[in-house]
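Novice: Down below are the structures I want you to see.
Values quoted throughout were computed directly from the atomic coordinates according to the rules given, and no laboratory measurement underlies them. Everything numeric here is computed off the predicted structure, so don't read it as measured data. Cβ atoms are built from the backbone, for glycine too; each structure is taken alone.
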Structure 1
Amino acid sequence: MRDLLVRSILLGMMCWVGLAEAEVAVVLNSGEGTISLIDKKAYQEIKKIHIGREPHHLMSLPDDSALMVANSVSNDLVFLDPISGQIKSRLPNISDPYQLAFSADKKWFATTSLRLDRVDIYQADGFKLDMRFSLPVTPSHLVFDPSNHFLFVTLQGSDQLAAIDLLARKVAWVMPVGKTPAGVVMSPDGRSLLVGVMGEDYVAVVDWQNHRVVQKIHTGKGAHNLFSMGDGHRFLVSNRVANTVSILDVNTLKVENTFAVPGGPDCMELSADRKELWVTSRWLRQVSVIDMQTFKLAHVIPVGRSPHGIFFASHVPR
């Protein structure tokens, strides 16, 4: 009996060491309040951890020392080891954090409160609340401009894009951008914003200094999230209704390719060598891994209910 107990303990220790040493992919299962830790080499879930209520989005700290997960209904941030996915610490009293962003100068940390129709801006050093803005309806995704002057926010419920002037500490302007805007990124040259218009089938190119949509790039129905390919000129666009992902070249403002990804593709992570694209399939409780040389589905990894954010450390440059 004692030998059996010892063997069980040793086996558990070996499994724990293996988990700690292996790089994992972290997937947020927003519908059940868990994270899935996936062995990247074996393409299978090795552990599931309860983390809080409705974890939706995640991002690295600016110094890459931890991976931050936002629990919107639990009103807290959880910090994970970026390699093993193990919980390091928890920061309470962060009101309804949905989407997250740091300013380029690392001075500001911003969150959207999708349920509460507001944007909160914290001092990044210490996460002290500094500014709060009401922005109805349903503020969703956000991005800072390179000069750290403005914060841009998509408003899904009112079909608008808003700009917050951080120096003047006020909402500078609000403009229509298309039906149910979601993901927003800055073009590499800083001159345009690209907005996924989820209620339509296009990415809106916004001249943010003159507050106008200058072009609509059709990618697929439910154009939702945008993710940089890390090469300075291409973005991936997840088209949730069309069940596709498009590659958009911002130099030409044209779609380079579109390929199938099942189950409502949402958030994405791209391997450092750009050979594998990992996509959360919201409606199928799975992660879909795409071979980027053939653009075919290479692996399906079952996870939890309504998988949303995804991360692994060996990704392309941000």
Structure 2
Amino acid sequence: MSAKRPNSKLADDKLILAIDIGGTKMAVGIVDGDGNATHVDRTPSPANQRGDAMWDALNRLLDSVLKDAGNPAITGIGVGCAGPMIWPEGIVSPTNIIGWRDFPLRRKLEERFNGVPVRLHNDAICMAIAENWKGAAAGHQNALGMVVSTGVGGGLIVDGRLLDGGFGNAGHIGHIVIDPAGPACRCGGRGCLEAIARGPATVAWAVEEGWTPHTAGSPLDGKTLADDARAGDQIAIEAFRRAGTAVGIGLASAAALLDLDIAVIGGGLVQSGDLLMTPIKQAFQEHAGMTFVKRMKIVPAELDQLAGVVGAAALFADGNRYWAGA
């Protein structure tokens, strides 16, 4: 990946071992001072298994990437992991990784790499800082990065710095309430943005409404739903409209609260393009009343699948602009 801003360096221009951990996949790569990610490899996450299976799979991936890269000298390890978590201690309890509850991920990595500095944050926050460092939000002082995928998460850059919050979970837009009478959420709440707009929930709603794939044997997933929506299936179209409307309402609330310049949206469901982005922007305009709210731009993410590893490395970037932890 080419650097977007070559003058924006990692601390001391060193190599960072970057790790991106989610409920469906894990990715590892080597990132240099210009934000170039190399030797990136991925593996499915055994997220529904015991915690040691997840840890073992991560270690195998780390071994493979480091060997492929020629075992370079690593001066920092950046990690983006699904949340929630206790930050900056890096004790994680991801809702989509059932085997990790109060799992001391940061300490385990420090022990494995003999004290090499480890910085760990929420994976959606890492997406946000990646887009602010090298992507669609570069140059903006007030930005929201948002992921709409198997979950809905986010991160906030406010006045040029990452907003952490008390436990490192600031920006978790997926758990603002959109509809108090809406569906139950995995977090224990009801009517959360994530419960309405995440990919599996969007597909499940379509199935409940009677949607079946036009092509026999196709998987019940977001890509199939998008293919059928483009072919004119009204239930599929409505499923994306419903999800996009919820996202747009959430963005209007965030913009009003924080006076944001830009919102960058990534994640698997965003690959559907205008099927999702059009209702997002329509709902945003409908619910954004004041001029300072309406001025927020809504754009798709630029870094795509590299955002997680680039964002994990960015925890060491720009004079600790994205890191306030110990």
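Novice: Here distance in nm of label points 7 Å out along Cα→Cβ at positions 103 and 263 was calculated and came to 4.0; which of the structures 1, 2 was it taken from?
Specialist: So the calculation was done on 1.
Novice: Right, another one. When distance in nm of label points 7 Å out along Cα→Cβ at positions 143 and 231 is compared over structures 1, 2, which one is greatest? Write out the running numbers ahead of the final one.
Specialist: Values: 1: 1.8; 2: 3.8.
Biggest value here belongs to 2.
Novice: Another question about this same structure. Which structure, out of 1, 2, was mean count of other Cβ atoms within 10 Å over residues 183-190 calculated from, if the result is 14.2?
Specialist: 2
Novice: 1, 2: which one has helix-only ellipticity at 222 nm (-39500 (n - 2.57) for each DSSP H run of 4 or more, over all residues; to 500), as calculated, at -10500?
Specialist: Derived from the structure labelled 2.
Novice: Here is a follow-up. Which structure, out of 1, 2, was relative contact order in percent (Cα under 8 Å, 6 or more apart) calculated from, if the result is 12? Before the final figure, lay out each step's value.
Specialist: Working: 1: 12; 2: 20.
Structure of origin is 1.
Novice: So mean count of other Cβ atoms within 10 Å over residues 175-182, computed for just one structure, reads 19.9; which one of 1, 2 is that?
Specialist: So the calculation was done on 1.
Novice: From 1, 2, which structure was Rg/Rh (Cα atoms, Kirkwood Rh) = 0.97 calculated on?
Specialist: It must be structure 2, since only it matches.
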